[in-house]
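Undergrad: In structure tokens below, several structures.
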Structure P
Amino acid sequence: MAIELEPPKDKWNLIYMTLIFLGLATLVPWNMFITAKDYFVKYKLVDQPDLADNFLAYIGWASQLPNVVFNWLNVFLHIGGNLTTRIVWSLCIETGIFIFTVMLAMLDTQDIPAVFFWVTMISVLFLNAFNAIFQNSVYGVAARLPSRFTGAILSGSNVCGTLVVFVDWGSHMFGSKRTAAIYYFITGILVLLVCLDTFLALPLNRFYRYYDTLHKRTVRASVVASAPGAPQAAQRIPYWTIAKQARVQLYNIFTIFFVTLAIFPSVHSEIKPNTDGFLGNNFVRITCFLTFNFMAMIGNITASMWQYPTRHWLSVFTTARFLFIPFFLFCNYKPDERQLPVLVTNDYVYWIGSALLGWTSGLGSSLGMMYVIGGDVPPEHASTAGMLGSATLVSGILAGLLVTYVCPLLVGV
């Protein structure tokens, strides 16, 4: 295919919207299971308080441990063939696991809650293993395009969080928790199928074909320049060199998600209102899940319009976010168990803090992922840098989840 002198335009922003859809799919497994906390804790596991009380912690481990392992494996081993093959198969298998989850919702498991719990955890583990391959590969594909398209994936991931909150809210209109859960998880299946369909349409778009071909030619030219006469397959990817070149942005990505997951959702969802009846039964749904995800989406949009802080100052911004951890611990977190005083006694101040947590998370994560593939790393290694960024992202998530085990101990001393 001949490369045009003038790059084609992303007509009607079709490719940008496609990557938003794919970004949405990267967090469907995580968001749907954590937002359905009441279905699992107050319905399926109501007779197993030992499992119900630590449900989010179990979900966190079952989700993020395979996510980290398979993200890193996908960087080095290229599991399942090329990026397109990995994305297609991963989405198909994820859809199958969601169908299995709907079947579990249909079954009466009141007599075997422990069996239901462990079957759910195993399905979540496999779901997130394949989602890790999908997520890592999507960032590799986006890295072939201009940097703002990497930001589109993160925009989609935060659209997912906001969308899932409204889907959960709407599903409760169907009456029983069982019926609500069935419709809720069926929505997840539909989302994954739409994402699969839009991804398969990518090669039909002239804009995508242009940058895909340009990337392949850049890689071939790099191979010829470094080892004339050597086959492309024999060229080793300099992972260590790429990591060193991108180390500052990898730190930013890790730190953003470490701080965010140290707070959201485990600590965040356990904060109670200081004023009785504030927002009624929707206090957690609104101030935690909806506010965080909506403001993270606004943060992504902000990053796409205004790249500030710049790549040289982003590390100051990400490091300053560590202040969020003591702020939320001094809110009304676990009021029945805490020994430390509650210093944030105004619910609106807490709510503003929640909005800032989400906005800075969306802004910082978008900028970090956009910067990691542009400027410090040569174009031929942009795809690998994007995959390293994705693996660092989930590593930050797992490290943040580890901190959530310490938070109850800190306030309870």
Structure Q
Amino acid sequence: MYNISTHIIPAANPRVTPDIPVPELPPRSSKRTLGDIKKLGLDLMERQVRQEEDSHFSVSSDKLLWNCVNRYVKKDHKANVRTKGITLFLVQAVGFPMEMWETTLCYLLAASGVIDEIWSWESVQHGDAALLNRQNLSGTFDWIDNTRDIANFLINYMPEEVETSALPVQLHRLPASIGESRQKCGFSSRTLVATGHSFGGCSVALAALHFPALFSSMILIDAMIDTYLGYVWENTQRMVGASLIRREQWPSREDALRSFKSSPVFSVWHPDVLQLYVDYGLYEDESGCVRLKTPPIQEALILATPRTSRETWELMERLDENIELLWILPGSPSQEMFKEGKKQRAWRRPANSSNIVIKSSGHLIPEEAPEELAQIMADFLHRKYSISPTKPKL
């Protein structure tokens, strides 16, 4: 029922951070202990803090970078002069390509086929965007640049109308008058529902803090908006270290899939999502092997710089109360140590806010529980926008 196309836009320029060499990955070793992995993570995090301090005296990078977006538009869309149709804007977690939402979308659109258009976002070092930018990526990254890129797209490049006709691969920049109007009054022909997972949730929340008129509501899937105190800080060290030493190359996609299925992390994913990761998260390199599109060092650099996440935590209580929030949180036993922090996060701005816990899932909700996630999203859209759910077709 939907046409799919891929587009690019120039990222915000200049960047917040300077252009510095990308650090080398440590050699892979099966002998490393958990303490060793956390030490690798802490070393990179401390390096990033020093880089942030030094960057106050550095020249910001002005290298051209690109963002990729996938567009899903209803084939039989007809503009409704009485209401603004729903546009869904999706932002993934660290390390995942934009296509990772597609299993959730299949279930969502089967349950609620009234979303006019969907845009799935890719930050500069992820997926196809990473392949476009690989010669220009820096050895440091500030989360706020992803927020700037999102705002740049929503204000300056998202088309005015939902049209079934094809769009150019490189989207045209809109007239300045339209961008200025959107910042003040929002979209003239759209009702924007932003959905962000983890790092993506923090990015869209910060965009809404700066440009509230753009957003009607937000679905925040375990968004990484936190104080980074106590166990969360220690766990971040582990995640950074694990990203630094993760495997990034396999002889073939079939070998990669077998490897993922034997992993404790990937083996609990929905099989369709795992196949999407193999299909869209990997590319064939010059040697004929397949490699991760998102470089592990870039994944680690994002995780190693959570300052913007802490700042968003501080600002979150000021978010415009006209923007309804739905928090979707994990409730599996592995999340028990984060329970109190997630509770505080969900009620950081209590007005016009609600939350649902998926007890069967860990942090990677779109990967582990896409069907349940889709039903929650469909129910929210039905209640919020008086949409009648349709009978599931899957």
Structure R
Amino acid sequence: MLPVLTLCLLLGSVLCDEGTVLVLGGQGLAGSATLTALLDAEFQVSALNDDNPRYDYHELFEDKIERVVCNRASGLDGCFELQNFINGNSKVKAIVDFTSSKKDLMEEAVRVLAPLNPDVYIFVGAAAVYDVSDNPKHPLKESDAVRPEDPLLKETYSEHNVFGHNMLGSEEALIASGLPYVILRCGDLIGPRDTTLRWWQYQVWSEHFDLIGAGFPVPGEYEHLPFSLTYGDDVGKAVVSVIKKGVMNEIYNIAMEKTFTLPHYLLELCIYFGNGESCWADYTATVESYSMYPSNHMGTLDIEHAKTDLDFEASSWEDVLKDTIIFYERARHNHTKERDMVLSRLNENVVPYLRVEPLNEAVLKAEEKLLELPKPVLNRVEL
């Protein structure tokens, strides 16, 4: 069977345009997982992003996708490669947007990309939208993301969580555009190729806890605060399901079944590395301390809508934990630029000065360890 791209070249653009998926972004955690899922589903994929690839992006997707090189910070109107793409494609199957993180960015995107007549415009959003909503219930349902009617309360919530305010603004702009849409609201994203480096920092911290000698900052507000995590591969699965099922004008929460508090998550990492008895947390920390999860504070996500409509089945925590840790174990040797960024952030914010060099040596010299996942015994120790 000929590859999809070869068939398109032989048959011409009219037939193949309908199977094309344009991805805005795609170089990060959920984006790269989604590109992989789309290719596995045999869609023709084009990706619009800048020329600053992360991790092994080029190795994964070279010669498999069409790249449209644009810097969104410079605007889509002036992007020559995007205009060529639009002129050469009268229709696309779907647009998947990871980059319109503000209202004005979404307004620009739907205006510029409307001539592509997508069957569906999929925006990958965030659970932080519930932080700026009026009285959301627990667990959080999609219908709970409604701004307060009181202007003062609306402004207060928006100032309290600017990220959530911006993401909800993007959702509102997409819905108002009139394009057929699907919004996927994710919890804190985890998995390989995380450009925020949050997981990797906590992983190094957990593995070398005794050497670092600093407890995990857990602000009092986060000690018992439940939240959801979303695995990057699950976003890709949801995107493919949306396109194949022809869903439109719907919003779905996408997350794992298992939920967490910050101490619970950190303890799972420590147990994996055999440090469950020695890890400890600093509960005197403030919200401004170096705590990296969660980014939404209204609770966990209800995923029943996605399970019903999309046949969504989240990855198991055991598989996610093991696969993610193994990726970053290997990344110490394979992705040295990102590894050095992880060490720099930890050394600047966490590690006592006299322990910086020993930690660097321990991480750099450590042999790759493919650890077997132990059965967590979370009741045997309090973090």
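Undergrad: As an exercise: Cα extents along the principal axes in Å, calculated from one structure in P, Q, R, equals 63, 46, 46. Which structure is it? Could the numbers behind the result be given before it?
TA: Working: P: 70, 46, 37; Q: 63, 46, 46; R: 62, 52, 38.
Comparing all candidates, it corresponds to Q.
Undergrad: Who wins on relative contact order in percent (Cα under 8 Å, 6 or more apart) among P, Q, R, i.e. which is largest? All intermediate terms of the calculation are to be shown ahead of the outcome.
TA: Numbers: P: 26; Q: 23; R: 17.
When relative contact order in percent (Cα under 8 Å, 6 or more apart) is calculated for P, Q, R, structure P comes out on top.
Coordinate-derived values only; no laboratory data. Predicted, not measured: the structure shown is a model, and the values here were computed from it.
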